[in-house]
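Okay, got some structures for you below.
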Structure 1
Amino acid sequence: MDLIDFIKQNDVDEEKNTLDLTDESNLYKINKFAELLYSKSSGSEELDAIEKLMVKKKNDYSLIAHSSVKVAKSKKYLSEIDKKISVTVLFSVYKEHTRILMKSEHEHGEDFLMRKINQLQNLFDGFKHINWDMLIIDDGCPENSGAIAEKILKKQYPGNNVKVLYLQDAIDKGLEVVNQLKTTDDSRKGGAIEYGMWYATQQKKKNHIIIYTDADLSTHLGQCGLLINSIVKNKMNAAIASRREPESVVLKADTRDIRGKLFIYFWKRMLKRLNYIVDTQCGFKAFRAEIVSEIILNNQEKKFAFDIELLLKTDIIKRKSIEKIPVAWIDSKEASTTTDLQPYLDMLKSVAKMYHRYLPAGAVSHKYAFFIKSLTKEQWDILVENVPEGIQIKSAVHYDIYSEITVEDFKEILKKNLN
């Protein structure tokens, strides 16, 4: 029996288009299926071919099957690496005091800390050439999420490779990486992640890869090998998860898509250098530690657009050194603790500043940057409610070449709809 037939025979999940990564039984199914695929496959090339076949008839397979193939391929990539590497995985916590608990302790509990650790153990254990550690950074959480994490680790995890950091400590010490922050209130994820990335670089490890993710369980960390392979084998400086590739597997609420597409259309008009990238906001990215050392200091953005600044600085160091990686991404059921709808207008205003700071002037980009800077919240809301049809019907992957909607068109929309 070949591998695709094995998948068809074992893909018996009745609800093919549903998957909840906060559900222990769903995670068990993925881990079990992935282990079977890993052991039965001859190599990553076979799993690559299987994945391409499944994409052609994506709806014929369950989300569990799609996710399992990615986790199996991730692990197979790691088995084929022939040198020692070190991997640091980090994420920030802010008001995660309920989700970090077990379901038995709180109705919103997801036990995400221990589940992330278990996912990394399942992925890396058995590979003597890979050392891994994890950093959890408290982003000034008023409910002391960091302290709760430390308590959980002390009680449940005997290892010494998982550590909790506090952004406030970095500010108190006057560390250069956070010198733009007066208090933790000035950070919205970005300050904490950048502190964690900087801290990881201080370990001075050889062949060191730094990965950051989100606190929620939307991305199964068994996929880390997909990012690592891009850096080790494909010689890239960074690898970023993308939810907008043909091979991506995504379960996401539709309510944010139009707003997200407008956001992408606008930032692509200003940062044409990054036009080969589409999904800048997926919380699953990997960088060479050497590159992190070059891009982590003196950044202007410490909030939700920090990803874009890191990517832009990486590309400036070496053109097109960032690889997009299709991943399985399942929207966490619980609303984000940072914000349900990302503050896209504030992010775009930050992007406009990045354009002026890092890139040479261009007529179109200049016009868009000044337009974005002038927008009020009321005007942004009007544009969101009246997104031009061309932007709505086009896939965001084509916004690098689709630029028919001009600043003048957006100004006309505002003129017609403002009281």
Structure 2
Amino acid sequence: MEFFRNPNIDFLGKKWYFLAFSLIFSVAGVCSMLFWHGIPYGVDFRGGTLVYVKFLSSPNDSAIRAAMDRAGLHNARIQRYGPAGNNEVLIDVSEKETNETALDRSKLEIIRALEANAPGDKQDLNNASVLTVKSALLEKDPLHLGTDASERYGQIAQAIVDYRDRTKGGVLSSFDDLKAVVDPAVVAFLNDTFYLSNFSVRNVEIVGPQVGEQLRTQAKLATLYSLAGMLVYLAVRFEWIYGVAAVITVFHDTLITVGAFSLTNKEISLTVIAAILTLIGYSNNDTIVVFDRIRENLKLMRREKLSDIVNRSINQTLSRTILTAGLTFLTVLALFLFGGEVLHGFSFALVIGILIGTYSSIAIAAPILVAYQDWRAGRGRQPVMVPADKAGRREKVKAKA
């Protein structure tokens, strides 16, 4: 299948437009990282506490932030996640101390901040554990069970928590909801002993700052090692200038992708790093396809100008590039639109990266080869484009300036 038959687009003739486009987005991303939003590391890299909270009704972000400020948890990040009807919020608090006790304390402070107006003599049933409910039942023994109380109240406590979490989504709106689950005497006891807040803490994630720093270092090293590996491979497989062009191209793609996260203030998590490493391989693969066609055409079009050879090579691979990139883009776009909050950062990186990676294989990598060859020709040096002849020997191929 082909989208184009014998296209003849002068890509190199438009290189200054491509350069301007890349400069605009690269400079915008760098300025955002240096002066505006910085690099928005997620909790995986900076350490802290993530508390996933479900509310009974649509939460008020301003009220939540004000509650955090009153509790001394300044600069807390509040983010909606999941479908809007679920009323779920992610509260992210950075923690600079280096021990788990400090991180656990920030978790409890978030819960206390949200329970600021709670009755002082009652516990919150929406955030009570099975053990808490069981202990309260054993202490008062509302069913007068005597010696069988421990096992029986354990079952009742488990039934109450299961109904709250599985049937009601984690938040009870009324004690009357429990009448279908437990004895009315137990419901009356719960009404006297507990109260119902308008939220429930569904999950808590804690990452220590030292672990975050280690992950940040490992992510940077993984990216640098992948770039170095590509440089060595292309230098051996083609010529070193091909490797340099590919690495510059991939660096360009990575810079714009990270810049997009900074400009939109989206957090960079471990899954985003995985997406960036995937894009490094994807962009490099597309670049190698173009480079391989350039190398083949160098043997067939020895008398042509190098710019003409490169243009012809890009046009010959254009249909393949659009097919593969287009299908991949549609897949990751669906992931971005319908994959949910957990995969949002990962899919956003793939959407940006595939667009930029495909563009750079055509608009950045190939012009670098021509620019370097023209620079050598201007200094009276031998070109370095080296195809292999049929016997496997390597020979210099001159190109017209």
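Once mean count of other Cβ atoms within 10 Å over residues 30-37 is computed for every structure in 1, 2, the highest value turns out to be that of 1. Here helix-only ellipticity at 222 nm (-39500 (n - 2.57) for each DSSP H run of 4 or more, over all residues; to 500) has been calculated and equals -14000, so which of 1, 2 was it run on? The read-out comes from structure 1.
Figure out for me which of the structures 1, 2 the number 30.2, 101 belongs to, where Rg and Dmax of the Cα atoms in Å was derived from the coordinates. Source structure: 2. Taking FRET efficiency 1/(1 + (r/R0)^6) of positions 198 and 310 (r between Cβ atoms, R0 = 25 Å, to 0.05) from the coordinates of each of 1, 2, which one would give 0.00? The read-out was computed on structure 2. Ranked by mean count of other Cβ atoms within 10 Å over residues 70-77, structures 1, 2 are led by 1, which has the greatest value. One of 1, 2 was used to compute relative contact order in percent (Cα under 8 Å, 6 or more apart), and the result was 23. Which label is that? Checking each candidate, the match is 2.
Read the figures in this text as sums done on the coordinates, not as results from a lab. What you are looking at is a predicted structure, and each value in this text was computed from that prediction instead of being measured. Cβ atoms are built from the backbone, for glycine too; each structure is taken alone.
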